[in-house]
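Structures incoming, each one as structure tokens.
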Structure I
Amino acid sequence: MQYQCRVSVIDKKVFPDLQERYLNDPKAGACPFYHVGDTFLFKRYGGEDTFWTMGKGSHCAEAWDAISRYIYTALQGGSIMRGWTHDEHMMIACCNDGTRPVIFKIERLDYKVLVLSENPEEVIKCEVKQALESLDRVNRVEFHENPGWIEVFCDRNDPPHDEELLDALSSSNLEIVRID
């Protein structure tokens with residue numbers, strides 16, 4: 001099983017009374033860096049490690065300090081917040097700016113990788129995608145090229161067995177090198 005982490009900005013707050021009382025710029029307003037609806041996807045597979053590249057200078061330092069530990073935990077397949085949220089693979093966190101906090105939803109995404117011997121044609125991709133997404137515990141399927149692999153996002157509490165994935169692909173004539 002492999003893991004990604006999706007971080008979404010779900011809210012922003014502003015406390016004008018605190019800004020007026022404590023800031024050099026009493027009209028600083030809401031955080032200018034993030035916007036509600038912003039989404040960031042962190043990955044670690046196939047030589048790509050966006051935890052290091054996306055975190056380094058591309059996020060507000062206060063926000064990164066508050067959320068990076070949860071992102072790292074999710075990318076390692078860990079429980080982000082067991083016993084606190086209704087889903088231990090999800091966390092609601094906010095940055096450390098007390099006068100204009102940004103609220104984030106942090107989610108661990110579970111998937112299996114089917115490594116291919118070669119990249120399939122578009123027609124085969126459509127057939128494979130349809131076959132895999134017809135399985136009960138598969139949520140989404142994505143193809144990657146050079147080298148070729150398929151990401152099969154699945155129910156984290158009851159992922160499909162490798163044999164089920166291979167059976168779904170049996171008529172496609174794709175050669176699966178391995179499943180990660």
Structure II
Amino acid sequence: MKLTGNEDLRVQKTVEAIRTTYEQLLMERGTGRITVTELCEIARINKKTFYRYYSSLEELAAELQQEAVDEYLDRIRDLRIPEDVPEITSTFFHYLEEKGPLMQAITTQPRFDSMQQPMEEDVMGQHDGSSADDPLRRTMVTFVTSATMGVYRDWVAHGRDLPLDTVIAATTELLTKGTDAFMHARGRR
């Protein structure tokens with residue numbers, strides 16, 4: 001249940017307890033290893049209360065995923081590849097760093113692939129919408145989004161061994177030079 005802030009305080013606290021407990025269990029166990037019964041015991045609510053707000057754990061997961069995607073897409077809505085690669089790259093890295101451990105885990109750990117895949121597809125669709133009839137542009141969009149995700153995953157896997165601004169600058173330079181050369185070779189820009 002997406003909260004608007006107009007709900008009764010008890011409803012807000014209950015939904016927040018459900019969501020917080022689910023996020024904690026996701027971090028501990030990953031997807032597929034959580035039951036409604038267990039979530040309710042830890043959140044200190046009964047199952048009937050859970051089902052008042054969510055029809056299933058899948059609905060709860062989908063809501064959390066959609067909120068994360070919508071928030072990120074709001075930040076990049078007016079940005080385009082290749083023109084805005086520096087801002088897109090910076091926004092991506094900063095967004096994941098400020099969202100915290102769960103979003104970072106969903107983005108980087110294979111145990112969250114079932115959650116990460118639909119989110120990635122939504123983001124790709126944002127950048128790829130205007131390139132359905134242009135296979136070369138679609139290829140470029142795929143390259144930029146995949147490379148950015150790959151660099152982020154590698155950076156996290158290696159313990160964030162570079163300062164955030166350094167990894168953003170390096171990623172931006174590599175992507176910008178690559179897309180500029182790609183566009184230049186095709187007489188576009």
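All of the numbers you see were taken from the coordinates with simple rules; none came from a lab. Computed from a predicted structure; not experimentally measured. Cβ atoms are built from the backbone, for glycine too; each structure is taken alone.
Tabulated results
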quantity	calculated
If distance in nm of label points 7 Å out along Cα→Cβ at positions 43 and 155 is computed and equals 3.3, the structure in I, II	II
When FRET efficiency 1/(1 + (r/R0)^6) of positions 19 and 107 (r between Cβ atoms, R0 = 30 Å, to 0.05) is computed for each of I, II, the largest belongs to	II
Identity of the structure behind -24500 (criterion: helix-only ellipticity at 222 nm (-39500 (n - 2.57) for each DSSP H run of 4 or more, over all residues; to 500), calculated), options I, II	II
With semi-axes √(5λ) of the Cα gyration tensor in Å derived as 40, 16, 13, matching label from I, II	I
FRET efficiency 1/(1 + (r/R0)^6) of positions 91 and 123 (r between Cβ atoms, R0 = 35 Å, to 0.05) - structure with the largest value, from I, II	II
Which of I, II leads on distance in nm of label points 7 Å out along Cα→Cβ at positions 147 and 171, largest value	I
